[in-house]
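In what follows, structures are represented as structure tokens.
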Structure 1
């Protein structure tokens with residue numbers, strides 16, 4: 001009679017059989033269903049001899065031995081298998097420490113770290129095979145996720161032939177996620193002076209989340225060679241995950257290692273930037289909160305970029321009537337706050353203290369991104385990006401057009417308006433620069449937009465189309481809100497206005513010149529038309545959004561809405 005877990009270890013049998021003549025037989029051990037019968041012990045290195053020809057120190061080799069020994073209790077013969085690995089493959093140890101290595105598996109919020117580093121202008125590899133050099137990543141990812149036709153022996157031989165130093169030649173500042181964790185010893189062998197960041201979470205939570213997401217993903221094991229989670233039990237996966245983290249903590253010097261567990265502990269952003277050795281920005285981004293269970297389907301992701309100023313941010317209706325209803329409808333909602341956080345920044349909008357009828361304009365409830373983040377439910381993913389405009393100079397013909405439309409307001413007013421418009425388009429461009437996941441739906445909101453009723457996505461939306469409110473077109477297209485269906489449409493909406501006014505203004509001017517007025521709404525409509533972007537208008541029921549301001553009168557504070565005006 002076969003032991004009860006025999007069916008679950010069918011792949012493990014294949015994983016253990018090498019050309020060295022090992023014969024798997026059944027064991028009565030309580031810790032494993034298999035043991036190795038050493039038909040020819042001289043052909044199989046003992047666990048104590050693992051990695052003797054590696055670039056690691058004696059202490060580090062001991063870490064590897066202990067790791068291999070702990071895995072042996074669940075995967076008998078693994079230590080002997082690992083002895084056939086040449087860590088780093090055909091690569092050679094690098095002398096510098098410029099590349100930061102991520103030792104955490106996927107589903108430990110590696111996307112949050114990827115996004116954070118990208119916000120700081122760093123180039124990060126995050127599991128995509130198409131990254132430079134694509135041949136290297138494609139080959140290695142294939143060996144991680146697929147079984148080799150010649151079994152484990154063929155897989156190990158192929159991995160040993162890979163030049164892991166190639167990963168350091170792509171110009172990346174940081175390498176993260178699969179296949180980094182699954183081949184951490186290989187990457188660390190060719191970059192032994194690197195700083196290492198271990199993204200982590202409770203092992204049981206990781207296994208549960210990973211199995212719910214995709215049970216065909218690789219096991220948390222060094223050189224998994226196509227072994228998947230569905231081939232091992234839950235408890236075994238937990239022990240493999242914990243063994244990996246013990247290995248990382250053992251082999252990496254404490255001064256070179258930092259750990260991030262966003263599931264339990266807030267991230268100290270200044271300390272993390274210091275650890276990486278990067279300069280501290282004037283305004284640091286929030287550490288992103290992006291879950292470890294990103295949807296693999298574009299239709300399930302809903303991206304929202306909010307632009308403007310932190311002091312004007314209206315958030316209550318956005319959270320209660322937009323973000324949460326979308327999440328409750330089954331979408332994975334990711335919000336980016338691309339907001340100017342400076343206290344002295346000046347835009348054209350009515351500033352605090354200005355009278356508006358019998359009311360006085362006042363600032364909103366927030367002065368920092370962190371304050372805004374505290375209003376976000378955990379179910380809503382968040383990127384907090386402090387927007388500091390470059391203030392690209394506008395074309396003088398655009399400034400002149402603004403002046404001629406309203407000469408009574410003066411030349412300086414026209415110049416100030418043009419500067420504000422450039423900032424607005426630059427903020428849109430910043431939305432496009434963020435490392436969003438793929439999504440079918442992307443929404444843009446202005447800081448002061450208020451959601452008038454619980455949002456329901458309109459039915460029968462057309463693919464590759466931009467939807468905007470029919471209200472307040474201002475001689476063009478309402479630029480206070482947009483819903484893009486299709487990733488290419490979202491990219492065009494965010495990118496084209498700034499690109500066109502900076503690099504293709506001559507053609508834009510030819511379109512604008514016959515028109516009587518100048519406004520950012522007019523520019524937006526013209527730019528989208530120039531590039532053939534399909535645009536549709538929705539009424540208030542389809543897009544229940546109106547701009548709002550905080551006002552005070554007689555000691556009371558009011559949120560005042562601007563009425564919808566049609567063409």
Structure 2
């Protein structure tokens with residue numbers, strides 16, 4: 001089997017054929033009708049879908065409980081909904097005898113946060129007070145058919161090191177709520193400013209989320225301003241949901257990055273469908289609107305004035321469709337297979353059909369022409385929890401291109417893949433002590449494509465692992481909670497990276513360049529971190545990062561050997 005490079009067939013010629021368009025559009029309408037019938041026939045549910053920030057500490061708490069076999073969670077697809085989190089907390093509450101004293105206190109803490117599904121009083125409104133569950137909120141409104149929660153977003157952090165002194169502050173608002181029994185909404189906005197010397201204005205070769213700057217700044221700028229923006233509207237039924245929002249969609253596990261879909265790129269608009277008709281099967285689909293960062297010179301036009309330049313810039317449209325089949329044959333075991341397709345130029349209704357075979361459709365629509373098609377990927381994922389007591393084993397495989405018939409033929413193989421393998425064990429010798437190790441490898445040319453508007457990226461940041469192609473990383477970590485809500489950790493990273501290959505070598509070279517081809521640079525890091533959540537959403541944190549080696553000076557212009565961070569935040 002020869003899966004052509006990145007399935008690089010762009011948008012379909014079918015879009016110009018009326019009969020073919022009618023067929024695809026009719027199929028799309030039929031599936032919408034089918035989904036509508038399912039929604040109308042399912043029983044009423046009072047648990048609406050509001051997505052939780054993947055960086056919230058609740059995810060680590062639930063992950064440990066799943067690792068110990070106390071609950072089952074599908075956190076390889078993020079974000080999770082507050083509905084699912086509340087259900088998991090309810091299970092833990094019913095089996096509280098299995099938890100340590102520290103875990104019981106943390107459970108009570110999180111139950112106050114996710115209390116909206118446990119019998120709310122009617123017509124209650126509080127402002128700058130505790131809500132009915134005893135959780136302090138800026139705004140809380142409860143009625144029979146409407147709920148809203150609102151809080152400010154505030155953060156202050158100092159970052160210090162040699163030739164580096166930065167103050168980072170953020171201010172904004174977040175709110176979410178329910179309308180009736182099935183609809184939900186949420187929004188998050190934070191305006192972030194960094195001032196001082198040594199500011200990283202590109203945020204490329206780092207696990208920090210990329211940014212969209214409010215102004216073009218030079219590398220030595222003393223001020224950097226950007227925003228974080230998320231929002232969502234959702235409709236749910238008892239075994240599924242549909243949502244339209246602006247956020248990051250994560251897939252797979254990774255302690256310091258994810259190879260399939262990560263939080264490296266900023267948030268983007270998407271349409272998401274989750275449906276679990278069977279206990280052992282879940283279907284996931286998303287269609288995303290990405291930013292190519294490539295100006296379309298044909299569609300750009302003169303403004304008629306010279307204020308801030310004389311041309312109206314139009315960017316080349318870019319999209320991504322992805323779906324996966326996720327199986328749960330045993331408690332604690334998850335197996336997944338999926339595909340994604342990055343395409344450009346115009347919206348294609350074929351990729352709005354959730355169950356469409358994207359690769360086959362791309363070949364059909366592009367008439368098997370590589371310069372007319374799109375950029376496709378396949379991926380696999382597996383996770384095992386508590387089959388070895390208190391242990392989590394996981395792995396992921398990202399296939400950009402592969403010739404199955406030549407996998408072991410060094411002269412003709414095209415194994416342009418990425419993979420990661422990880423393991424962690426918790427309650428080692430003492431309760432709440434967790435040890436883990438993970439290896440990630442990304443072969444040359446992964447995430448790259450011959451059509452610039454179809455690379456595996458958004459806003460010029462990769463959608464996969466931040467180390468990019470022709471690189472690997474070994475990560476080891478220790479985590480320990482000495483008291484409720486106090487998390488301490490030590491993380492060690494060793495990263496190697498070769499040179500990025502050319503498009504000519506990617507498509508024509510036989511044999512392909514070896515892994516870590518070209519000049520290899522290395523980087524060692526040790527991160528010591530302490531976090532404490534004083535009350536719900538009010539957090540203090542401190543960290544020390546020691547680094548030896550710089551992979552790419554152009555992408556790490558402000559890296560220092562020793563960096564200290566201290567910060568306090570609410571809702572950020």
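Just so you know, all these numbers are worked out from the coordinates, no wet-lab data involved. Not measured: the values here are computed from a predicted model. Cβ atoms are built from the backbone, for glycine too; each structure is taken alone.
Across the set 1, 2, distance in nm of label points 7 Å out along Cα→Cβ at positions 71 and 527 reaches its highest value in structure 1. Which one of 1, 2 has helix-only ellipticity at 222 nm (-39500 (n - 2.57) for each DSSP H run of 4 or more, over all residues; to 500), as calculated from the coordinates, equal to -4000? Source structure: 2. As an exercise: FRET efficiency 1/(1 + (r/R0)^6) of positions 271 and 431 (r between Cβ atoms, R0 = 41 Å, to 0.05), calculated from one structure in 1, 2, equals 0.90. Which structure is it? Derived from 1, not from the others. Structures 1, 2 were shown, and P(r) over Cα pairs in 10 Å bins from 0, in percent at 3, 16, 23, 20, 15, 11, 7, 3, 1, 0 was computed from 1. Kindly point out which one of 1, 2 the value 5.7 was derived from, the read-out being distance in nm of label points 7 Å out along Cα→Cβ at positions 63 and 535. Structure 1 accounts for this read-out. Each of 1, 2 could give FRET efficiency 1/(1 + (r/R0)^6) of positions 303 and 319 (r between Cβ atoms, R0 = 30 Å, to 0.05), but the derived value 1.00 comes from 1. From 1, 2, which structure was relative contact order in percent (Cα under 8 Å, 6 or more apart) = 12 calculated on? Among 1, 2, the structure yielding 12 for relative contact order in percent (Cα under 8 Å, 6 or more apart) is 1.
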